[in-house]
1. Given a value of 5.9 for mean projected area of the Cα convex hull in nm², for residues 71-150 alone, point me to the structure among P, Q it was derived from.
2. Of structures P, Q, which gives -12000 when helix-only ellipticity at 222 nm (-39500 (n - 2.57) for each DSSP H run of 4 or more, over all residues; to 500) is computed from the coordinates?
3. Output the label of whichever structure in P, Q has the greatest value of distance in nm of label points 7 Å out along Cα→Cβ at positions 39 and 207.
4. Given a value of 4.4 for distance in nm of label points 7 Å out along Cα→Cβ at positions 79 and 127, point me to the structure among P, Q it was derived from.
5. Match the computed value 8, 33, 32, 19, 8, 1 of P(r) over Cα pairs in 10 Å bins from 0, in percent to one of the structures P, Q, and report its label.
6. Give the label, chosen from P, Q, of the structure having the highest value of relative contact order in percent (Cα under 8 Å, 6 or more apart).
7. To test your reading of the models, identify which of P, Q gives 3.0 for distance in nm of label points 7 Å out along Cα→Cβ at positions 55 and 167 when calculated.
Structure P
Amino acid sequence: MRILVVEDEKRVRSFVVRGLEEAGFAVDAAPDGNTGLELALVNSYDAIALDLMLPGRDGLSLLRALRAAGRATPVIVLSARVDVDDRVRGLDAGADDYLAKPFAFAELLARLRALLRRGTAAPSTISVGDLRIDLIARRVERAGKTIELSAKEFALLEYLARHAGAVVTRTMIAEHVWDMNFHGVSNVIDVYIRYLRRKIDEPFEKKLIQTRRGVGYLLGEAP
């Protein structure tokens with residue numbers, strides 16, 4: 001899942017970006033409203049964390065421009081403005097949630113995950129064959145056996161599982177599991193697919209991670 005963080009305060013931006021990356025998200029960051037709007041219109045994000053007091057273009061202006069362009073990306077506002085009127089203005093401008101600063105990162109993470117579930121109408125668990133993925137507890141089991149994954153391995157498996165039965169291209173994976181600094185020439189996607197196969201497929205007779213040569217990957221039982 002790919003998140004855009006628009007925050008001008010470097011310390012807060014670094015804190016949020018680092019925490020989200022550690023939680024397995026691909027994260028892009030913008031230090032001002034104009035850059036944030038440009039990224040939000042050019043790229044496909046699963047959610048946006050948006051500060052209101054930004055240089056160049058304030059958060060409310062960015063939010064209104066985003067909605068006027070027809071983008072329905074879930075947005076959570078992060079702001080030191082805690083008055084009811086400020087919250088109402090943010091929600092009326094198109095925000096999906098509003099979190100007052102200072103905030104606990106665990107709460108931001110929980111709210112983002114709630115927005116992502118709401119935005120995609122996704123269930124809390126996904127099953128593919130005998131593979132079960134608990135998206136809330138971030139736990140993976142196959143045939144009743146718990147499988148330990150790193151944050152990035154889980155993010156890749158989650159993306160494949162959300163598109164189970166369909167081929168996802170390397171570009172699609174790069175856009176949603178890695179950030180905008182990811183270099184397409186890198187073989188990192190193949191490396192992480194191998195990591196997943198070692199844990200998800202090798203100990204079991206039926207293989208779930210399928211390669212479509214020249215196209216991408218598919219999660220599902222081979223016909």
Structure Q
Amino acid sequence: MSLPARHETVSADTFLRGLWQENPVFVMLLGMCPVLAVTNSAINALAMGLATTFVLLCSSTLVSLLRKQIPKQVRIATYIIIIATFVTMVDYAIQAISLELYNALGAFIQLIVVNCMILGRAEAYASKQRLGATVINGLGMGAGFTIALLCLGAVREVLGAGSLFGVQLFSDNFQPWVVMILPPGGFFVLGAWLLVFAGYRQRRERRLTEQAEVTADGR
């Protein structure tokens with residue numbers, strides 16, 4: 001006999017977890033394909049982040065609502081169908097809004113279907129939690145993913161093209177680092193952000209440990 005799933009209460013921590021403790025890119029290293037491929041500009045990064053957040057939020061919501069009706073034997077196939085439905089909606093929406101942006105993102109819009117972050121959220125979280133916690137967690141994970149893409153896209157565009165969101169930042173004398181808008185630039189910037197993120201986490205954990213030791217000694 002299986003134990004009932006433990007339901008999580010809705011709190012600020014449910015949202016912040018996706019931004020910090022379980023950031024999809026900087027902590028869990030999920031969705032690396034779009035992270036490296038479409039972050040050659042800030043606008044592409046923002047568009048992909050928002051599209052992924054929409055699919056994640058909508059699919060998680062629907063999975064949570066139908067979690068008791070979906071047979072366990074076909075749950076993964078059902079999740080993929082649900083995700084693919086919302087990806088198709090996003091695909092047509094971006095194509096209608098901006099054909100230039102649609103061509104820039106290319107096949108990576110359709111590849112949201114196989115983004116392990118979205119399928120993982122459906123299987124490990126949405127299928128076990130109530131709607132409120134699922135929505136807040138989905139927003140947090142989507143925001144964390146979008147911010148991570150923006151961090152890469154902004155750095156790569158500023159260094160590789162001298163602009164941000166298409167707005168020129170430097171004079172004509174600026175020599176852009178062309179490598180930053182090429183595939184290798186994605187690896188360089190991702191590695192640098194991972195180093196910064198890991199260093200900050202280590203310093204924070206060390207500071208918390210020291211504070212706990214001081215508190216224990218005071219007692």
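No value in this document is a laboratory result; all are computed from the given coordinates. Computed from a predicted structure; not experimentally measured. Cβ atoms are built from the backbone, for glycine too; each structure is taken alone.
1. Answer for the origin of the read-out: Q.
2. Comparing all candidates, it corresponds to P.
3. P
4. It must be structure P, since only it matches.
5. Here the read-out was taken from P.
6. Q
7. Among P, Q, the structure yielding 3.0 for distance in nm of label points 7 Å out along Cα→Cβ at positions 55 and 167 is Q.
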